[in-house]
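As structure tokens, here come the structures.
What follows draws every value from the coordinates through simple rules; no lab data is involved. Only a predicted model underlies this, so the values are computations on that prediction, with no experimental measurement involved. Cβ atoms are built from the backbone, for glycine too; each structure is taken alone.
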Structure 1
Amino acid sequence: MLRAGYEEAKILWRREPMEKVLATPDLDPDTRRKLETVLAAREFALGLGFDVDGSFGSLSYSDEGTNVIVVTAAERTALEPYTWWFPIVGRVPYKGYFDVALAKAEAASLEARGYDTFVRTAPAFSTLGWFADPLLRHQLRQDEEFLVDLVLHELYHATYYVKGQSAFNESLATFAGHRGAIAFFRAHPERAHPPGGGDLLAQAEARWDDALRFGAFVEKLAASLRAVYAAAADPGAAVAGRDAIFTGAKADYPRLPFVAGGFPGFVREPLNNAVLLHYLLYGTDLEIFEAIYRAQGEDLAKALTFIHDASETAPREPFEAVRRALRAATPPASAAPSAAPPP
């Protein structure tokens, strides 16, 4: 915790207002355009009701050129995450490091105790509004569609956060980031076509389509695993059953009709419970959030308000609370008004 606080303090100390950076006469055009897009995304987030304050209004850097290395872990014969407790946020199924060696040492310790592990880098993190989070210089390597998604995702964390419900928080922020990026480029067509070519609105729509498709895929995979674990007579049978399911999932993945490249890491990395829980962390019930968005007239602000209100009725089970609210708000097909008879 002390090391993380020290590294975060360095990043915050190095912040430089974007307006000051933009005033640099010899700033290269690509960087200028990306910074202007980030500032425009901040203004757009304000219009959605997000808590923005000073976040993403400054630029900083980290010594290693990456934000944070994240360790996740899980039981080997149950789809249950290992959790860590932190002040303010409560229990979360991941732990962040600014040092690769420390992250790998934590993973090795967990593996020695019988857990599956997954070590990855994260493109961004949020202090949940406690500090004005900056954009990091290495993030400018990404295209503008990614940057808008990232800014809206992280600003949403500062806007709404259910303590101890990491999968709900991350999956809802995934929805807010993707749908927000689509809405942003619809509202700013001049930013959807960068000088180098491309259609960032089409790209944002395609990436959201891929996220929905992949979310449904990993949720189905998780359901199969849970059934195997529940039926297994002993740990050996559970491991054998899960290995067969993982092998089948690797074979099924290439047949998914992705339109924006999908999630190639799924087939590159060894698959275990910790890896799958990582994907579920960001991809649970995305189709439910999308259904609410459509039911609210494709108005993102209204959809997010609906989800907020629903989740607050049962903060210990927010996914189920949102599903119940959607069912209650959706009339049965038999109750739908019939078409008027022809004249």
Structure 2
Amino acid sequence: MSFLSSNKDKYYLGVDIGSTSIKVVELIKDAQSPVLKTYGFSENITFDADWQKSPEKIAKVLTKVLEESGVSSKNAISALPTFSVFSSVLNLNNISRKDIDSIIQLEAKKLIPLPIEELIIDWKEIKEDNQSPKDIKVLLTGAPKKLVQKYIDIFKYAKINLLSLETESFSLIRSIVGTDQSVFLLVEIGANTTDISVINNKIPILNRSIDVGGLTITKAIKNSLNVGLERAEQFKYDLGISLLKEDSNDTILKIIRETISPIISEIKYVKNMFENKDEMKIEKIILSGGSSMLAEFGDYLSKILDIKVIVGDPWHRIIYNDELKPLLNQIGPFMSVAIGLALRDIE
């Protein structure tokens, strides 16, 4: 969803506005690989229950993050949450290319459970081998105009030129997947939601979201032990390494397992639904998001789901100072969307 011309700066800025934090990454284009110029993030901000009604407040936080991280660019690319964007793959058979736009508009009216006048409709053709010239496969997306306008207002108040908006899943694919064209599940565990996408040949062909995330786990520990959020967060990461000890009676471990069980159930559901319908096998699961950093969480999922699970490395294509490596590895899953956004115009 582009609004202005492409980035003409030598700096490339990605801005990820989440439900509890804002992450920014600025890259420089190099002849071989993108170079990390700077990065920054806000510290667990509690926005209003409906923070989208407060673009000025978000803009102030964004401005502070940009200033403290020393960002140079006045142009940025941002992303809409996966759960707020409708998407579907359309198989259009025996049609003329001059009729694509009108046909997609008709299909969008049938598929999207919102008035078409309230949406910004976009589509991207999916190229396949041995495809008939009159058979076209497209990825259809629809984003609420009001939501898009809120993002435009945020960047206007922050005095940053918003070049484009895309769906988070595309940013994650760009930063984590690289050239991998296999079929896998991309699981983004954010603060309040978990987004599960089936990725085939670098295209998100199925997306589902549930209202369970890292903050859900922290709040469950907080309420059970009657401690503060910071203390509960520390408990979560300290004891995550013990998730594989299924015989443990530790109260916190039980809380963590119970809280993440809906995530596991949803992953199973998406995996089975896709494999049964499309007769294709999911080869692996790639994790991203802050709570994917829970120690041994990937091993736990792998054991429960009997599938290879890895934590994505969004820095693998980025050149940076080796002294930063320990810290960047630690925060990588948390910054994946912002990194993918900064990479968009470099590619």
Quick check on the output: 2.2 is distance in nm of label points 7 Å out along Cα→Cβ at positions 119 and 279, derived from one of 1, 2. Which one produced it?
1
For relative contact order in percent (Cα under 8 Å, 6 or more apart), the calculated result is 21, so let me know which of 1, 2 that is.
2
Ranked by distance in nm of label points 7 Å out along Cα→Cβ at positions 223 and 255, which of 1, 2 sits at the highest value?
1
Given structures 1, 2, which gives the highest value for distance in nm of label points 7 Å out along Cα→Cβ at positions 23 and 327?
1
Note: Cα extents along the principal axes in Å at 63, 49, 42, derived from one of structures 1, 2, originates from structure 2
For helix-only ellipticity at 222 nm (-39500 (n - 2.57) for each DSSP H run of 4 or more, over all residues; to 500), the calculated result is -11500, so let me know which of 1, 2 that is.
2
